[in-house]
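No lab work stands behind these numbers, since they all come straight from the coordinates. Owing to the predicted nature of the structure, the values given are computational and were not obtained by experimental measurement. Cβ atoms are built from the backbone, for glycine too; each structure is taken alone.
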Structure I
């Protein structure tokens, strides 16, 4: 496993990841999200394949997830072969009491959203620190490099503060798996995620934003290894 995919010991993330992996059934086409908690789901699915003979196919949402799935011998497929997903499991940077979530800390939210919205069931895995009464962190926005200044001005007009995400170990901006830039856009406390999402949807040059509104279930891992499961009514 690469440095990027190494896990630190986390009872919360481990519990949430394993809990969600139990939802996967024989024959499922599975959306594999990106992030440290999902790695525990992938590891558990690898165990089920080896020990239980589970037969599934996964669609990874990033190069790092693809690598982790290959390491666990999870068979992979793509949207070139199937246009739907039975269940998608992904992490979150933050989620609120109304099942809205912000994703994109790993710069993979465009592919994550495509997979999530193609799924019959979209499940988040997270620890308690990701829960908030209201969304109040910057929203990752993937943009065409060509449109950077224009999009930044439009986001400012909408009340946001856009910051170009820079690489930690390279000069210049972070480049997504799709070859685009990421803006982290601070709207302070987001009172109406639906409205903020609509504003971002209407700005030309934005490829995709990190507000997700189709979450059906959340598995929240606790420090004692228990899991709280929330289901959207």
Structure II
């Protein structure tokens, strides 16, 4: 096998690399604010907030009341350094220590494939949302995983590794309907950029790079280095936003 699909990524250990390299996707932020109808009076929760990039950016743009929850203390330590106005709490998606009918928007970005019990998470999201509140799961569809630039190009072994751990969009929609969400919708967003520095890949700031064997990882890095000598590497970052309403 060329990958280790069952290997567990320790996010406490890679918190530094995430805080250094992971950036917000501008179209994801726009979609959350616009389709989530986030206003200054809104209450917003990010589940699996990691180092806090998205919830901090959202609060900075809109000025709403924000909370973030994550099961990694090291990630939360980085998040708290970004903002003292946001309530960052330790916890799991399936057990939100937060009040009923409280939030206008609950969202997660690139997290659902780490959630052990998606049904439990969506039940909790449904519980803490106000009536007509929205949930948004920002994730990768099968098509996106297969067409990632540059991950699928230089590290093709990550495709099968991630297809094993990402729930399909159809599965997510089924679970959401099961717990009571309706008026669901999908939106795919993308942003192009030129990659001039591959340090984030050398540092394995993307969790799927921890799931492939070191030999194929190093082979991909060597290919990136060779291509970078000829000029910037063209990249396209895509996400699928899956919405539901309580």
Structure III
């Protein structure tokens, strides 16, 4: 029996990068993966790879900046599966590296919408489904910048810091339930988001998104019992 056989997993940011790699890894191990991202083309490419691995996916083209639309995820999931075993919040945006006082207000709001508010809305909408699973698991991607006073990183870092506190609070609130809720801080990874932050970096020297996926799967397994942690 595969490691995640008969599990349902919803992954945001699933059209590329770490989100896509985690989705493929979960599908390869038997999970039915629900892929959420804006790019229909990107989702279809990941779906093709999942099918080639013998896995199954449901594609959900959704702009997570449309916060009210996130609520619509819950009903179809309940009707089909009655539960959600795994939630992975991998969607994120860098915004712009710029001084605090020069940050464009609309861009600042969008950074917080995607990196923070969308993840809160996901928990708000999907909490009952996660509780219906025998071993509900929720895992959100954070970054070391959330705990650094790093010049020009205020938008991204502040949104990730807010995410950390929200997720750890939710973990405390669900401590006596079947849920394990954690954050994960990958090592520097060759992704489009990192390339936009470090355009001159040689990404061939970084870990690949596929290499990071194994750490995610360990944290999402029924055997992983910690909650409220930042996994590094």
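A few comments on the model shown:
- Answer label among I, II, III for the case where mean count of other Cβ atoms within 10 Å over residues 63-70, calculated from the coordinates, equals 19.0: I
- Calculated for structures I, II, III, distance in nm of label points 7 Å out along Cα→Cβ at positions 39 and 55 is largest in I.
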